[in-house]
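Asker: Heads up, there are several structures right after this.
Values quoted throughout were computed directly from the atomic coordinates according to the rules given, and no laboratory measurement underlies them. Nothing here was measured: the structure is a model prediction, and the numbers come from that model. Cβ atoms are built from the backbone, for glycine too; each structure is taken alone.
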Structure 1
Amino acid sequence: MHATFKYNIHNRKQNKIIHTKVWKTDRSSGCILLDVMGRSESTVQLMFLIVKQYSSQIAVVTTKEGSRKIAEINFDPLDPAIDHILKYGITFENDTVKLLSCRSLDPIVPLVRLRLSNLPFFKEGILQKQLKISLEPYGSLLDLTFL
C-alpha cells in the first residue's frame, strides 16, 4: 500500500520516477491506478493532465483512501494506451516527475491486508524472510513493507 521511489540521473538533471503500488480491485478490467498523493496540483488539474496525455481514456476519477489520493483511469480493455501508460506513466513537465501507474486487481482475487505489530527485533532481511515463510501457506504475498 505504498509508492516506492527511484531516482535516475540523465543529462545532469534529476528525474524522479515514482512507481505506484496500489493493491485494490476496481470497476472494470481496463482500470489503471495512479497514486497522486503529495502532488500539489488540484484534482481538476490532475484530471486535465491525464486526459491531455491519454485522450483515449473513457473516464478519470480520483478517490481518497485515508490520506492517499488515487486516480482511477479507465480505458477500453483492448486499448493499446493501457500498455503505454503502464510503461511510461504520467509526466509532470515543470518538475521532471514521472508517475508510473499499475493495474487494478481482478475483483475475484481475494485480497487480505495485514498489519503486524510487536515483531521480534531481528534485522530487516531476516524478519522479511521469516514472515514470507510464515505467511506462504495462506497465499501469495504482494507486498511486504516495514515502517
Structure 2
Amino acid sequence: PLLTDAPLQELEDLQAKLPPYLRNLFSHDADVLVWHALLLPEKPPYNLKAFHLRISFPEDYPLKPPTVTFTTKIYHPNVGHNGEVCLPIISKENWKPYTKTCQVLEALSVLVNTPDMTQPIRLELADLLMQDPELFHREAREFTLKYGADRPS
C-alpha cells in the first residue's frame, strides 16, 4: 500500500492547471505511481520538438523522491544515454518530503532550457558546449529534429 494518495492528488492538481511547458500529463489507471508527460522546452534547439517523460514514484513517496526519465532521446549534457536526469531537487541528499512534483517538473524545464555545466552526466557534451557552443547547438538541433516528438499545436 502507498504511504499517501499524494501522487494521485498531485496529478489531478497539475492536470487541472498544466504549466505551459507540459502537455499530455497522465498515468495509467492501474498505476498512479508512473506518470507520463510531454515536455515542451522554450529555448533552441530543444524548442523545435517535444520530449516524452516518465515520472516514477517510489512506494514510500514522499519520503523518497520520484525519478524522472526522458523516454525521447535528447542531446543534452544533463541527460544520460538512457534518459536519466541529473536534477539536484530529486537527489537523495537534497530531497525534501514537502517538495511537490510540479516543482520537480519546473526545475526540469529550467534545466533543459539552461544546461547545468556544474553537474553534467555526459561530460563530452558539456565539454563541447563549453569549447564550441556553435557546434554543440548545431548537433543538438539535428538530433532534436531527428528524435524529438512533434509538438502539439
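Asker: One of 1, 2 was used to calculate helix-only ellipticity at 222 nm (-39500 (n - 2.57) for each DSSP H run of 4 or more, over all residues; to 500), giving -6500; which?
Answerer: Here the read-out was taken from 1.
Asker: May I pose another question? Out of 1, 2, which has the highest value for distance in nm of label points 7 Å out along Cα→Cβ at positions 51 and 107?
Answerer: 1
Asker: If Rg and Dmax of the Cα atoms in Å is computed to be 17.3, 50, which of 1, 2 is the source?
Answerer: Only structure 1 yields this read-out.
Asker: Taking distance in nm of label points 7 Å out along Cα→Cβ at positions 75 and 91 from the coordinates of each of 1, 2, which one would give 1.7?
Answerer: 1
Asker: Upon calculation of FRET efficiency 1/(1 + (r/R0)^6) of positions 59 and 139 (r between Cβ atoms, R0 = 41 Å, to 0.05) from the atomic coordinates, which of the structures 1, 2 produces 0.85?
Answerer: 1
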